[in-house]
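In the part that follows, the structures are each spelled out as structure tokens.
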Structure I
Amino acid sequence: MKFGVVTFPGSNCDYDAYAAVRHVVGEDVEFLWHKSNDLLNSDVIILPGGFTYGDYLRSGAIAKFAPIMESVIKFANSGGRVIGICNGFQVLTESGLLPGALIRNDHLRFSCKYVYLKVTNNQTDYTSVCKNGDVLKIPIAHGEGNYYNFDGDIKTLEDNNQIVFRYCDENGDVNAQSNPNGSINNIAGIMNKEGNVLGMMPHPERAVEQLLGSTDGLRLFESLQTAFSKVSIGG
């Protein structure tokens, strides 16, 4: 399995993602430059956190026009696996690969801390080693992580089981006190209807070694390894 990590002007978590994949997860990985349209035969694309193009206009609004995104969109629409983390999640919504939008945190401050996530759908390539209800400790670092969508679209997400993670407390209770940014229904991560594109505000690549405070982020990468091992065996 090979990962491709996209680097935009303003990306600042691309090296974190690269290091997590290569040095901790132990998979092949390459950087993908924003001006290129070559995905270098990657099996999984990571759109990392940061401030693409300075977050001018809106977070992710300019990044969607980068040459690499044309290839990423085609890749995703053909069933390729894409993960958008933090600013990458914002790019996915701006690009139309995921529904909704990420707006300013309701308290209007930048939040950088560990939070707890409840796994609400373990039937995905990103969460298959988890159980529904598992609580993961993963950090956030964002000023515009407040997920918003219209009520009807939220119902569609619920009905299609597209909500993958919700903010919760350490006991797994989903409540207003555990919501760090005001996201509707405590939504922390969603996927597209087909299940190959995941967007999440928390940073799993920053929770892969105990020295960092948690290894819970590894579960996403381990789930992907499991998914690809099944494909290899099936092939």
Structure II
Amino acid sequence: MFEVHNLHVAVDGAEIIRGLTLSVPAGETHAIMGPNGAGKSTLAYALSGRDGYDVTAGSATLAGVDLLSLEPEARAAAGLFLSFQYPVEIPGLSAIAFLKAALNAQRKARGEAPMPAPELLKLLRGKADALKIDPDMLKRPLNVGFSGGEKKRFEALQMAVLQPRFAILDETDSGLDIDALRIVAENVNALRGPDRGLLVITHYQRLLDYIKPDKVHVMVRGRIVASGGPELALELEREGYDRYQKAAA
């Protein structure tokens, strides 16, 4: 479903991703773990098409679609979703207006009519309730004044509303207390299905206690240096990344 082959990415002329290859079949959840500076967020940003993250070689496809040939909005329309480590604030744009615009842009790309307002409001309220999001939060400017946990819950709400084909979660556990982590993870797990893939990027095992991966990859110095089952995350929690960093040096 999601294929990355020999990807190289540079930021400000410095190569950060150095020949990374990754395959996530439909219906599976994979996790990438690695130390600070490994290139995990760089990988996420490059795949989403963020400016300044220059792909110098390699390929990335989603269900056969060449993602790297598309603008960011076209990648989203193709079904790619990125949950940011640090969600941006957009003053003057309400959260509900943002969700309406995003959902209807996706529908337009699929040749569908905009969702009627009553149906849209019912959808948003139902999804927000599942995430224990106060309805008044949807009226506030997007992420402005939100706590770290509120921002991450809102990103989970976006994902629940948009129903992407492939979601990249960049340190979704950052800023969440244990109760918020459980709620967000439950809603992420609700999206799992035979036609959808997930890629979870994290430093820590605790997120993977709630979102259990089919496969875990260790990323060091811009490459995948080891892969295994969920037990690999437990090993990393016990022993750290030292031996993988030394092997990649």
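Taking 25.5 as the value of mean count of other Cβ atoms within 10 Å over residues 43-50 derived from one of the structures shown (I, II), identify that structure.
On the way: I: 25.5; II: 22.0.
Structure of origin is I.
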Among the shown structures I, II, from which was the value 17.3 of Kirkwood radius over Cα pairs in Å calculated?
-> I
Of structures I, II, which gives -11000 when helix-only ellipticity at 222 nm (-39500 (n - 2.57) for each DSSP H run of 4 or more, over all residues; to 500) is computed from the coordinates?
-> II
Compute mean count of other Cβ atoms within 10 Å over residues 3-10 for each of I, II and report the one that scores greatest.
-> I
Comparison of I, II by FRET efficiency 1/(1 + (r/R0)^6) of positions 139 and 203 (r between Cβ atoms, R0 = 30 Å, to 0.05) - largest value held by = I
Taking relative contact order in percent (Cα under 8 Å, 6 or more apart) for each of I, II, the highest value is that of structure II
Top of I, II by FRET efficiency 1/(1 + (r/R0)^6) of positions 11 and 171 (r between Cβ atoms, R0 = 30 Å, to 0.05), largest first = II
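If you rank structures I, II by FRET efficiency 1/(1 + (r/R0)^6) of positions 75 and 115 (r between Cβ atoms, R0 = 30 Å, to 0.05), which sits at the top with the largest value? Could you put the intermediate results ahead of the total?
Numbers: I: 0.50; II: 0.90.
Once FRET efficiency 1/(1 + (r/R0)^6) of positions 75 and 115 (r between Cβ atoms, R0 = 30 Å, to 0.05) is tallied for I, II, the winner is II.
A short reminder: the numbers here are calculations on the coordinates, not readings from a lab. Keep in mind that this is a model prediction, so the values were computed, not measured. Cβ atoms are built from the backbone, for glycine too; each structure is taken alone.
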